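Take a look at the structures below.
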Structure P
Amino acid sequence: MNLLYSNDKRGQYPDSWYAATAAPLDRFAPLKGAIKADVCVVGGGYTGLVAALHLAEAGRDVVLLEAQRVGFGASGRNGGQLGNGQRVEQKQLERMAGEAHAAKLWNMGLEAVTLAKDLIAKHKIDCHLKPGIAWTASTQGDLAHIHEYADFLRTRYRYDQIETLDHAALQSVCPSPDYLGGFLDLGAAHLHPLNYALGLARAARDAGVRIFEATAVHHIEEGEQARIQTDAGHVMAKHVILGCNGYLGGLNRSVAARVMPINNFIVATEPLGDRVKDVLPRDVAVADSRFVVNYFRMSHDGRLLFGGGETYGYKFPIDIAAKVRKPMSVVFPQLKNVKIDYAWGGTLAITMKRLPYMARVGRNILSASGYSGHGVGTATHAGMLMARAIQGDSDGFDTMSLIPTPAFPGGSALRTPLLTLAMSWYAMRDRLGI
């Protein structure tokens, strides 16, 4: 079974609020026949689009191959949260990599957010970019940790964009009975993710990138000129970039051993009207401290976009709305019976350490994936880092590739059931408030 097609129709975006409100972009034709390029990018999400854009602007001849539509995968379905730093907290990064390397990773996380904002401004991408992400706690232990971490970022990293929130202050941001406090990162942002992806595709096209949709890659033959084989043609290229994330399949075994696809789900409620003041009176995004994170924000037309719940395997649940309504009703019991107009799922990819996996997986093949739910900024940044590496400046790419990324235990056959057991344990801890 192929995740590219197991939950979605060929050549169509999911029935999401994002797709319903996206700025239209004409289809790109599929590849037919043999062509040549300096660089072949596989995958039309943020990673591939940004890599292709940067390389084309630098004068390289670039081809981008997308199996479905540009922005079809996680790039067009996610929660739209453009967060700072890395997916793992800085204290943990310091223990893993040492203070000097952790500091580099923090600065690269800031650079990722700045890069995304700059691309949006430069290419006039209308994706409703707005400042602010709140991180919230549901237990006293989590609250103490969050406040301590905010102080740590201020003092150790001189990050001054954080607003610490006690219970009363948080209620003015997000009046949920489930949350005790948290902090607000005003340097972070949120946006319409599919419009961001489509804007990047327009910019790449206009820069000269040859984009082909409905063009799945089946095999890559390494060599001085790599051969990238598709259904109806192939590309010969000096360099290859893999930006497939959760939809990589078996295209590269080394990456597949370290990067695992999982599914996450989002709903869009009916427009809330005056009820917005009882849900999110301040127009920021929110992510909570649960292991299986709940994340949400308001849409520009007044809907609550709420993400929650995970599954492991190929198929989405039959009733996605019911799956997400359960955690949404815990956070906002007043919305227990609210009408849900859209419900959709998407496949992202995680690593064992919840940090991206960037690597040279062949003599002229670079790969970046495994953004672990922190992909809006990190995937954007990864695309730029790979473009720079191909141009001879590999410092940033090498810094990220030094992050240890162990393979999942059990190989491809056992990693899913083992992960399911682990996630079930953490989900139980969330329910018990441990």
Structure Q
Amino acid sequence: MKFNGALLGAVVLAGCVGGATDSATTSKSQAVTGTIDSVKLPTTFLQNANAIHGEGALGDHGHHASFAHGVPNVDSVVNFTGSFSTPGFDGAGNPQSSWPFSMVGRDPARNEPTFFRAPIVPITVELLDSTGAVASYNGTPLRFTPGTDTVDATLRSPVFSPFQYNSGIGQFTDQMMRTQFWDKFPHHFWNDAYHDVLIPQVLASRTIQIPFGSWYFFTNAQGVPEATVVDINQFANQLFPPAPGDTTSVLGSLETSRQILTRDITTLLFKDVYLYSGDISNCCILGFHTYDSEPGDASNGNKERRYVMNYASYISPQLFGFGFQDVTALSHEIAELFADPFVDNATPWWLSSDPILGSGLCQNNLETGDVIEVLNQPVYPVAMNDRTYHPQNEALFPWFAMQSPSTAKGGAYSFPDETVLPNLSPHPLGVGCQAPPTP
């Protein structure tokens, strides 16, 4: 098993109104008493959190990329590889000009459609009290379930249903890929065949249980439980197999029974279940994408098996700021999964900053959503199927390749809203976006 993921995160800023930080510290110290009230927080804790960045687990003007077939000796989702050239520095500060990458789908220049089976696994989270029973608050079991309404809303969202974008009609990631590689394939209606299509299939729901001491829950003003945050390590232990052939974890069971395959793009769907790392002050992670690595055998030529997947919560309205709700996290993770399926696409150091908010983010990976989640217009409202969805805007490949002008459709650097990322990052930058070292 390899848990090598990229996260969509939110942190609580110091000095938040409403005393969220103090409440979190108090609750953490009281949790040892074993009472439910000791791990209860108001939803204002989440409302005062700002989504700022996802952390990738990695490690002059850009030029046109060159493409090839997929990553060799790996049994996984259909992918193509390529590279782009631009001056920069790697994570250790060494000069680097060639930047290889892999992405989901076929080389756009082949002008062919690719269809992906996309299993959706609804997962219920039960919070256990200090006795090991399912905890309850005011008579309500602390059980967070993506019911049929949530699953249906997800299927009808722009992640899985077609919508009209500047690049054409299609699913969110399909049109993102078409937009950023617009110069690679023809655009006459009789021979415009480049598409990446997700075919969703809802599998049977699963349940995981989180022991007391590894979770908090949130109530609204009426005292009704609305959301939970759980420790990321406990969470990952429930999802990822500890050894080949495991059937006790969610992914282990799905892989062993062949309900999910290496060619699939799997979504583990939750409802208002978020994560913290270490302690509650490091909250909240809204989603991640990664892959589970398992050994091959004679049946697949002894190739490493990589099961590409993402975790995302369907977000209830008004829990977070800046319009983060419904499929914001899911769209972020699926888009990044397409752009960086094996979480190893290093890029030159880039800096994304917002002059209005004063927020910023410095990274050196091809994480398309991270660039924009720190900006003041992170989501793109989409009215379809009798509701308004809020997928996240994404940075496009030419932005990471430092192309000027951009070779994407319309010279864009962002999708779907082309206005949220009008300029390239300063470049080249040194480690941590510092001034580059002098020769």
Structure R
Amino acid sequence: MVKTMTRRGFVETAASVTVASALAGRAVAANDKIGVAVIGVRGRGNALLQSFASQKDVAVTHICDVDRDVLERRGAETKSKGHDPKLVKDYRTILNDPSIDALVIGTPDHWHALPTIEGCLHKKDVYVEKPDGHNIIEGKTMVAAARKYGRVVQLGTQARSAPYLREAREYVAKGNLGKVIFGRAWETAKQSAVPRVKDSHPPDGVDYDLWLGPAPKRPFNANRFHGRWRWFFDYGTGDLGNDGVHRMDYCRYVMGLDGWFNTVSCSGGKYFFDDAQEWPDTMLVTFDYPGKVLTYEMRIWSGPKLFDITEGAAIYGDAGWLLIHNSGWKAFDSRGKLVVEKRGSGGVNHALHIRNFLDCVRDRKWQNLAQDIESGHISSVMCHAGNIAWRTGKKLRFNPETETFDDKDANEYLGREYRKGFELPTV
């Protein structure tokens, strides 16, 4: 922890203000600041940086990014808010720094797993954006690292910390919808095309080789870099892993589907955009559970909404149904009459999710995380499984014990080949 009191004062008061630390065996004083290193600070990562920097018990000790201009700009902005971060290009050079208690990872998907696993190995706690990895094996290894080394690892599906979502789950659990069988999640936000452009040189100040990391070596292309990386197989998981993970997580959480699905199938493809994107623009994914079904509908070219909501979820029982959006929910009876409406109860505020993470870092109770890596891994695997079902064109049976499928072709997509120097650590 970054100290805000003398060592002598800390020792004298430790007995009354400390909580148990994990494997590192350190005592954490209640008025110590939590030292945080933020890795990847452009888009979503910048939002995380600002939120962590605004917490009174956080000291942003390091900012890491492969883009020099972004790094220097974020450093100046953070320093103006009372922090004094060191600016680092390669996070691997700071893993042994004792001033760092937690890593915050806002990188592209293909860079989620390595810093999370390495952070756990170096006894750091981790807040990592969704999905938990670029593929199923990465996420499985992240879970194993968190459990083996007793780390607090929160996945950035931030709605899990929203009061309204817990209220919706409790409403359904009390039987207000009767027997719940069917869940429907969707995304209809209209995206833009990604026009094809020629390969070029990386921008000045960008370490492109480090940006690629574990992904295959390829010439630089502006379409496969900032912002648009998510639409390509090597780096992202398509819109299923971008937005779908949130809406499917709404659905399974409120339905009480805390375990694994049995089978997955997917219809869809690139039906609208004739451009550089590799992932589908249209998908209908179906997950079978014992006695229940969950579907996800994705139309990222379409203007019309479902139930006047761009993205959301609906839960159906024999006595009524419930509609979930990003700031509340509505419940209807079996005749379609509105019976309950909850609004303005916190919304999807990622500051609540961050606060939950920091509280668990301090008291070492990872079980109190709103979305621990183990639970978040299940929602992440749903994204990977839907993509794999699309890529194979098959209905697949999933084995939760081995996290594999009943199909050889599908299992080829469980992991990836790693470039030398960026291999997946053994846990």
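Suppose helix-only ellipticity at 222 nm (-39500 (n - 2.57) for each DSSP H run of 4 or more, over all residues; to 500) works out to -11000; of P, Q, R, which structure was it derived from?
Details: P: -11000; Q: -4000; R: -8500.
Only one of P, Q, R returns -11000 for helix-only ellipticity at 222 nm (-39500 (n - 2.57) for each DSSP H run of 4 or more, over all residues; to 500), namely P.
With volume of the Cα convex hull per residue in Å³, for residues 142-357 alone as the yardstick, tell me which of P, Q, R scores highest.
The maximum falls on structure Q.
Coordinate-derived values only; no laboratory data. It should be emphasised that the depicted structure is a prediction, and the values quoted were computed from it without experimental measurement.
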